[in-house]
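Pasting the structures in now, so scroll down.
Nothing in this text is a laboratory measurement; each read-out follows from the coordinates by a stated rule. The model shown is predicted, which means the values in this text are computed figures rather than measured ones. Cβ atoms are built from the backbone, for glycine too; each structure is taken alone.
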Structure P
Amino acid sequence: MEIIQPREYGMEAAVKRCSAALLHGDIIAFPTETFYGLGAKYDLPASLERIYAIKNRPLDKAMPLLIGQRELLGLIAENVPPAAERLMDRFWPGPLTLILPAKANLSRYITAGTGTVAVRIPGRSFAQTLAAAVDFPITATSANVSTRPPAASPEAVFRYFDDRIDVIIDCGRTPGAIPSTIVDATGVRPAVLRRGVVPEEEILRALQA
């Protein structure tokens, strides 16, 4: 396992190293604006399968994605409903995950057979810098073993996975405590599936604007 501290390694060099690792099929652990996540390139089945295995994650649980720019939605979403566009305008970049209709060819490891995909542009964090630097979506499942609390520090990531991941980006402790809010935007009326950093009242106000 390789441990990279951007404050010593240099942010540009750290992002370049992570980009190369993802293209190679490696799994990286990196900080978001909430918790640490496990990243792999979205269209590499062996890497996605490996994440499920090391997390002991049930195959019926979909895997969320991060993107750096909305143009990449065309790779993963069949369409973007108008209500989802309004929420993106208001809350992206930020801790709001949207459920959208998935492309038919998107990996089952991403959709878990739901026909939908969960995605967001992350808020200010290493995750945002990395996502903006690559031209493909990255997985962002929480860095924890299934049913255990998400990791808010590199030490917690190491305790969970030891040498079963390839690279850890050590930016110290993340804010933790509250995860991203999840909104299902596939129906006629968007629905909050998980309360999180973005309050439900703000989401309702954005939809009514």
Structure Q
Amino acid sequence: MLELRGIRVLSLSPIELTLPDGKCISIQGESGSGKSMLLRAVADLDPHDGDAALDGEACSRMPAPEWRRRVVYVPADSGWWHDAVRDHFPPEADLPALLREMDLKPDLADGPVSRLSTGERQRLALLRALGPQVRVLLLDEPTSGLDERGTRRVEAWLQRAMQAGVGVLLVTHSPEQAKRLAQRRMILRDGVLEELTA
């Protein structure tokens, strides 16, 4: 279980929120409302007030690399630090099988990142993020560059991850996607995180 304990960054009001294991909470809001800033604060990537905790263990009492192995932030445009796709995954990973989960061609495993489309990179970034220690995925518009088929494939993959106990904090511009995936839907408006009921 992930708890946000008065997390506050820049213009945001302190945020209290509980994300149970295997559940999804979506966050909507206008561009510039602070959604990405909030995810980055939860991932402990930027300075912030307040704290977060995983199963009662505070982020502030955990080495940053350990926290980020368990609570993983996936931005809309992920970074790639190796030229080859395969080098972004552990040697023991069955990369062709992973690629098929996302409707990606298995031969992409042996190609360069530079030849991937935006949508292929987005799906690979999700596959890369879900390691064995991951308890929470912090996702910033994970399907923004995908067509309907790719979006549905990602959503099905996220449903499987949640069934395995992974919590998902999802920033999305799509109310329909929020309704499909999230048990609770929130909106960030004027610096305040509010529950959506309609």
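What the table shows:
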| item | result |
| --- | --- |
| For volume of the Cα convex hull per residue in Å³ computed as 106, the structure of P, Q it came from | P |
| Winner on FRET efficiency 1/(1 + (r/R0)^6) of positions 12 and 44 (r between Cβ atoms, R0 = 25 Å, to 0.05) once structures P, Q are ranked, highest first | Q |
| Distance in nm of label points 7 Å out along Cα→Cβ at positions 4 and 60 - highest-scoring structure of P, Q | P |
| Ranking P, Q by mean projected area of the Cα convex hull in nm², for residues 36-115 alone, the structure that comes out highest | Q |
